[in-house]
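What follows is calculated from the coordinates using simple rules that are stated; it is not laboratory data. Given the structure is predicted, the values throughout are model-derived calculations rather than measurements.
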Structure P
Amino acid sequence: MEKFKIGMAMRFFLLAMAGVILLGIWLTGFNTVHWVLYLPAALFILAAVTGICPGMGFSRLLFPPKK
């Protein structure tokens with residue numbers, strides 16, 4: 001599980017991007033946007049809080065690091 005951990009700079013970046021997405025949802029209107037737009041914001045917040053990024057794990061499964 002340690003290989004899926006992310007640093008503090010990436011945590012801040014993901015939290016900021018989640019804020020931008022949620023700001024866009026709020027400015028558009030919560031009843032107007034599609035529910036799929038909430039998924040990246042929720043995953044960014046999850047990654048920022050826990051330090052474990054599901055997207056990074058999936059990316060490493062598709063493209064393993066060179067040894």
Structure Q
Amino acid sequence: MIARDRELLTRLGRVNAGIGEVVLALMAAQDGGELPSAELREVGRALRTLAEDMIVRADELDTTAVVGAQ
């Protein structure tokens with residue numbers, strides 16, 4: 001599982017390193033001040049996927065900790 005944890009942290013690091021560029025691209029693509037829905041949706045889905053994967057892993061760690069304590 002350590003490899004999986006490292007992969008999650010690598011993905012999080014990539015998001016952290018690139019989020020500024022994503023924000024600038026969204027700002028540049030604004031039409032009359034409104035965000036472009038397709039691009040906004042794409043970013044949201046990517047962030048949600050990472051967040052869900054992190055929560056799943058946290059739940060697995062909690063389960064492992066409970067099982068290991070018995």
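Things to note:
- If helix-only ellipticity at 222 nm (-39500 (n - 2.57) for each DSSP H run of 4 or more, over all residues; to 500) is computed and equals -21000, the structure in P, Q: P
- Top of P, Q by Kirkwood radius over Cα pairs in Å, largest first: Q
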